[in-house]
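J.: These notes open a run of structures that come right after.
Derivation of every value follows stated rules applied to the coordinates shown; laboratory data play no part. None of the values given here were measured: they were computed from a predicted structure. Cβ atoms are built from the backbone, for glycine too; each structure is taken alone.
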Structure P
Amino acid sequence: MGAVISIDLMGGDRGPAPLIAGLARVIRKNPDLRFLLYGRESVVGPLLSRRPALAERCELHDCPDEVRMDDKPSETLRRRRDSSMWQAIDAVREGRAGVVVSAGNTGALMAMAVLLLRKASGVTRPAIAVQWPANRPEAYNIVLDVGADFRAEPANLAQYAVMGAEYARISLGLARPRVGLLNLGTEETKGPQALRDAAALIEAAAAKDAARFSFEGFVEGGDLPGNRADVIVTDGFTGNVAIKTAEGTAAFIRSSLKTAFRATILSRVAGLFALRALSRLRKRIDPRRVNGGVFLGLNGAVVKSHGSADAVGFASAVGLAAKMAAADFSGQVASQLGKLDTGPSGDSTAGEGGH
């Protein structure tokens, strides 16, 4: 029997319809997957009945409540325990599903996940990791944290390195990922003292016999889509600004190219000749195809889909979840953290992030 994935169907900006369509896309390539669906039966039931091939692989659970995008995370812990998000996460806590996927409120999802799944032993600040389009054979780099917690002490960054490397092993198939620490320069003397302290901790962890990654030192912003490191570590504030900037830049490039090739008759003709190349570029920078931020450092696997994800985007997030479930991702990360002492960490609570 294939993996079981828990799905919060009520969290996205567009409602459950594109999420159901995304699941239908996933089972074409993963026919052994099974899903526990959480949402309003009156809304989800009719959508599911139109897709019998999907319906026979699903178990629908009616949830009377849902988490809204403008809900404060702290309030959802008290008032949204009957929500689809809470129930979907709880299925992982109880062991009925291997991974949970939600397109809902990021801050609420993290808060609920920390409360229900608990942080892995030794972890005080979970992180959100994403796949970043890159100019390399594997096509992507791993970047974390992108918004789980806006603060990060040196020991937290060292833990991010260990967790991010293990994620790269599973998602990118790398035997020994290369880790870089984001800074404003590559020289050892650049950046604040906290970053230099973090670099020393990561280097010490990478030198241990149990380590399954190498440390490449400091990297710069231009290396995010480059080939100098497979995993790039930073704090949640910097990572969140970077990913939002990248998404906006990709949208700007697509819009600008469309405008340029429609400007004159000659440019329209040129656009026809360049159509195949433009199609490849569009796919390469399409954020839907790398949709899915992974929560690292919890006793359970959580994938956060973008709130505005369409069927293609949500299918990408669920496909990632299937890969994580098959590899016992949370167990592998916990095992590596246990082997590599990255030093004491300060305490933290879940952030109040949005979506």
Structure Q
Amino acid sequence: MLATLLGLNTDELRALVQEEGEPAYRGNQLAEWLYRHGKHTLEEMTNLPETLCARLGKKHEVGRCRVVTGQCAKDGTVKLLLAMRDGAMVETVGLPYSDRLSCCVSTQVGCPIGCVFCATGLSGYARNLTAGEIVDQVLAVQEAMRDQPLQIDNRSCRIDHVTFMGMGEPLLNYVATVKAMRLLNSELGIAMRHLTISTVGFVPGIRRLAQEQLQFTLAVSLHAPTDDLRQQLIPGMTKWSVAEIIDACHEYVQQTKRRVTIEYCLLDGVNDGLAEAHELTRVLHGLNCHVNLISYNPASGLGFRTPSRKHIRAFRGILDSAGIQVTQRVQRGSGIDAACGQLRQRATGAGS
């Protein structure tokens, strides 16, 4: 299989073309075609010499994925199932808002964590994605959104916010995740503060990220305030206690001076009670954070339900009363397989 150009930054592309006997500025042109214009083939890069394209084509290909299927909800949310060059399939989502276009990317094919309320775990884990494959999801969503009649101000349909919150645990694919984040910033021009990495609580990765001194947002998917409940919900990440995860968050805040987001998916009758809310306020006391409450988006066959609005209001009220900043994620993608892993599960039949 040929090496891919997607995933190389401008400096690496400059070095590559110089190895082919071309001036370094050809690498800048190559980067522009790859990341700003999203071209799929070398032949589309019209200001590059044909001889250079021919030489590069013997060793490299662009490395773009193939759209297997896509869905679009009434609110403009786009979900794509993408096939990588080896046939591995991952999901990515485009989310239009009035003031921005956001993309949620996957970092692994499947997921080794096995959160019991997530459809991704039903299909198992295959491999990590490369940095190029992660960035490619953003390019694919941009292309898909250009075809949608979006009622938004961002007429260019250029993604300007990205969350690493799709299939997989980003910090178990640390090197590719961080390189993809840097590529999105330097090559696609997405502000670092508009990038979010979401982890289910991989403590060594959180501590390693703190040393990067980058201004992205860290989100920690806690989903339970006690060890017993968290172990039931997230069986693949039981090595570190809730206290150890929160300690790592404190360290991250101290090192970066950045607030941490705590993700909490509310499951009816499981983790949405008043006792859990009070315990969560105790656990988070003194941490510079805000809590993002997520109303569960049901996945077929998993047996969990969305809490009532009354339960959600009561849970949020306890956090508010404790002085914890709380947001509630607006549910998007109604009418399509919007929950993580559903579209791939439907296409492959995994877990059925």
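J.: Tell me which structure, out of P, Q, gives -10000 once helix-only ellipticity at 222 nm (-39500 (n - 2.57) for each DSSP H run of 4 or more, over all residues; to 500) is calculated.
T.: Corresponding structure: Q.
J.: Could you figure out which one of P, Q the value 20.9 for mean count of other Cβ atoms within 10 Å over residues 28-35 was computed from?
T.: Checking each candidate, the match is Q.
J.: For FRET efficiency 1/(1 + (r/R0)^6) of positions 52 and 92 (r between Cβ atoms, R0 = 35 Å, to 0.05), the calculated result is 0.65, so let me know which of P, Q that is.
T.: That value comes from structure Q.
J.: If relative contact order in percent (Cα under 8 Å, 6 or more apart) is calculated from each of P, Q, which structure is the one that comes out at 25?
T.: P
J.: Rg and Dmax of the Cα atoms in Å computed as 20.9, 69: which structure among P, Q?
T.: Structure of origin is Q.
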